[in-house]
1. Given that Kirkwood radius over Cα pairs in Å, derived from a single structure, equals 19.7, which label among P, Q identifies that structure?
2. Assuming 18.6 is mean count of other Cβ atoms within 10 Å over residues 74-81 as calculated from a single structure, say which of P, Q it is.
3. For which of the structures P, Q does the calculation of volume of the Cα convex hull per residue in Å³, for residues 202-257 alone return 88?
4. Please state which of the structures P, Q yields 2.6 when distance in nm of label points 7 Å out along Cα→Cβ at positions 170 and 250 is computed from it.
5. Given structures P, Q, which gives the highest value for FRET efficiency 1/(1 + (r/R0)^6) of positions 50 and 146 (r between Cβ atoms, R0 = 41 Å, to 0.05)?
6. When relative contact order in percent (Cα under 8 Å, 6 or more apart) is computed for each of P, Q, which one produces 27?
7. Can you say which of P, Q returns -21500 when helix-only ellipticity at 222 nm (-39500 (n - 2.57) for each DSSP H run of 4 or more, over all residues; to 500) is computed?
8. One of P, Q was used to calculate FRET efficiency 1/(1 + (r/R0)^6) of positions 18 and 138 (r between Cβ atoms, R0 = 35 Å, to 0.05), giving 0.05; which?
Structure P
Amino acid sequence: MTRNLIGWLQALPLAFVLAGFLVAPVAMIGMVSFWGSTEFSIYPAFQFENYRYLFSSAVTWKVFFATFKYAAITWALTLSIGFPVAFFLAFHVRSQTLQVALFLVCTIPFWTSNIIRMISWIPFLGRNGIANKTLIDWGVIDQPLEWLLYSDFSVILAFVHLYTLFMVVPIFNTMMRIDRSLLEAARDAGASGYQTLVHVILPLTKPGIMIGTIFVVTLVMGDFITVRFMSGSQRANVGRLISNDIALLQYPSAAATAVVLLVTVLMVIGILLRFVNIRKEL
């Protein structure tokens, strides 16, 4: 009994922090989402007008579709890049010092802010940028490619650049936990490298893949700065929708959109967690 009481007392500080900085803000956003608004003010009420407008608007459905599209494509590309990088660092780099050095090289882009990393793509992808000039000089194209910048391509490219490391780190961490004797046993049993990868490494790496997926999907679905800068304000996602409502002082509408986004993200995470018990695996 005393031990249980001590445990609860030790958990109280964290519980207060979570209640004050997580539960309370989310509860207030949920409350404001039912309020009403005029052109110049908002007023307390309990109505579903914000949600009714949200779900009846064709623009909202297009924006949510674009958000899921960005998240799915970014996830596929970050996984395609992150898994081989983590695999190379975990199984082909024998020296721990070299592993750390190469891993630090992967983190170099994080030494600057997201804005700077995004802006650095503009002179490279622009109509008169390095990419177009190089392709023209090589004779690959005759005219500059317009779709390199301020398009879905540039948005997804920036997302992949920003969030690939969030896929590399958990996969690498999971791969480093794999018992190397299992790989030796697979080789002794006559398994090829491909069979070892598919039947041994991939199943044991699922927790890392799922954690990386959760990181990438949630970050992309909540990001709006990247979409704004890299699309030249020609594309939108849910985060951008919320940002526009806040700029117009339409806080109840923004809160309703935020609640729907939160529920959607939690549903996606819940579906992902059905595939693997992360706590048990780790």
Structure Q
Amino acid sequence: MAKIIDGKAISAKIRQEIKIETEKLIREKRITPGLAVIIVGEDPASKVYVRNKRLACEGAGMYSVVHELPETTEEETLLRLIDKLNSDKKIHGILVQLPLPPHIDEGRVIESISPEKDVDAFHPVNVGKITLGSYDFLPCTPAGVMTLLEESGIEIGGRDCVVIGRSNIVGKPQALLLLEKNGTVTICHSKTKKLAEITRRADILVVAVGRPDFVNGEMVKEGAVVIDVGINRKADGKLTGDVDFASVEPKASYITPVPGGVGPMTITMLLKNTLTAATKYAEMTCR
């Protein structure tokens, strides 16, 4: 029977540490970390995420502002807002909630955010820094996964690590971070042949495919660490991950639940990135 990795408890611990560091920055440098979140359209899930991010900022003692734009917003209007926020000294982190409406070029929007304020770590400059292993920010979900592993005392070095999923947001950066910690990393995706043979080799299996209960017990070796990044809503309204928890949990040594595993860590890492951005700004301006 697996040990459950409690993302809620680990997240709460780290948020308290972030709050203490935020209070110290405000007290010593008179700088309050500021995060601007932009949402375009009325996607219900995105609205929930944005609300949770705002509440998390307030809970950590940070300044937060949300810009809600209509679905019909023109790309140039959005770019002008980002340019204004890039110059705003009260704002240290800028986040554009994805997905964007189809008429807006997501890549162009991401590239318009100042790399120093790119707390999602999606800008090509920050992606390059991650590849080189010399970075200021990490994408929030992969960083959350790494923190869960670290806080749980799970050794990565020398172990076989398999990541299912190759998105720019999770899969690719997750593989790079595991590699940085000396894991032997395999990335699997929709074109991978004999997937189960590969996943059964994994000491650490990270699943981020967006398909409910995709990984079952027959795909996992005895004693593996299983990290479920997915969050899906079933027809009955219940949440489930990309891992079939019932069949995998008896075989795993550690496993993250859905909800309550990776999810709480994502916003926590956003707070950490915002604090980092504000701290670097303080160092630059207070010399």
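Read-outs throughout are calculated quantities, based only on the coordinates presented, and are distinct from any laboratory measurement. As the structure is a computational prediction, the values presented were derived from the model and not from experiment. Cβ atoms are built from the backbone, for glycine too; each structure is taken alone.
1. Q
2. Details: P: 18.6; Q: 15.0.
The correct label is P.
3. The read-out was computed on structure P.
4. Q
5. Details: P: 0.60; Q: 0.95.
Looking at the calculated values, the largest one is Q.
6. Details: P: 27; Q: 23.
Source structure: P.
7. P
8. Details: P: 0.05; Q: 1.00.
Label of the originating structure: P.
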